[in-house]
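Given below, in the form of structure tokens, are the structures.
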Structure 1
Amino acid sequence: MLGEARLIGFVATSDADWARAFYGDKLGLKLVEDSQHALVFDAGGTKLRVTPVEKIVVPPYTVLGLQVDDIAAAVRALTERGVTFARFAGMPQDALGIWNVADGTKVAWFKDPDGNVLSLTEFARR
């Protein structure tokens, strides 16, 4: 029934100005709407609604992921823009903070200004 529906991603923010700068300037997503209800960004053709809330409840898991073709280049570029990549105890990550999955997939995590966990993924080529 919903197989043809277009996905919309949501993430909450406690500070719209901070979120606008992070998602727009640091991550390079195009801002397509700015209203009192949400900042809407274009993430590769998918809408990302960053919704202002009074208090953030940050889940301990990844809330948004972005698929990239070259994760090392993406991590370097974001690091140059001031993004800090997370390290997790017990998870082997390389010098850039990238975890190499057994199947060849690569993943790196970082947080937005509200503490939401985001990820970059370069899927293994088959």
Structure 2
Amino acid sequence: MKVTLFSFGFKHGYPEAETVWDVRFLPNPYWVPELKEYPGLEEPVASYVLNNDTGREFLTHLVPCLLFLLESHKAAGRDDIILAVGCTGGRHRSVAVTSHLEKILADTEFDLTVYHRDISKD
């Protein structure tokens, strides 16, 4: 099954996807001067977003849910699915989460495409 996973910013428009996760509740590096200019692909930014109580708890729920969702759609005969992760601007939190999920899905049988729709936008 082909899986398209991408990050986006809500302020740049709602995406076309079957499933959208809103991660605007996670800590926002935008408000940290030394992190603001770097995207969620950078380790210090991703760590700020994910390595805290809220981020860790979110991932403990999200990862099994994602795997269940994908396996269930595959078993139902689905050929492809589009999944999106959104934050305010699409540069920090959604990128960090999407990148984390990419690592999890890298060793699965799914044909994975990942991109960051709004990572370069202000």
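Any read-out appearing in this document is the output of simple, stated calculations on the displayed coordinates, not a laboratory observation. It should be emphasised that the depicted structure is a prediction, and the values quoted were computed from it without experimental measurement. Cβ atoms are built from the backbone, for glycine too; each structure is taken alone.
The table below lists the values:
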| item | result |
| --- | --- |
| Of the structures 1, 2, the one that 11.4, 29 was derived from, the read-out being Rg and Dmax of the Cα atoms in Å, for residues 26-65 alone | 1 |
| Structure responsible for -11500, with helix-only ellipticity at 222 nm (-39500 (n - 2.57) for each DSSP H run of 4 or more, over all residues; to 500) calculated and labels 1, 2 on offer | 2 |
| Distance in nm of label points 7 Å out along Cα→Cβ at positions 34 and 106 - structure with the largest value, from 1, 2 | 1 |
| Comparison of 1, 2 by distance in nm of label points 7 Å out along Cα→Cβ at positions 90 and 114 - largest value held by | 1 |
| Relative contact order in percent (Cα under 8 Å, 6 or more apart) from the coordinates reads 24; which among 1, 2 | 1 |
| For distance in nm of label points 7 Å out along Cα→Cβ at positions 42 and 98 computed as 2.8, the structure of 1, 2 it came from | 1 |
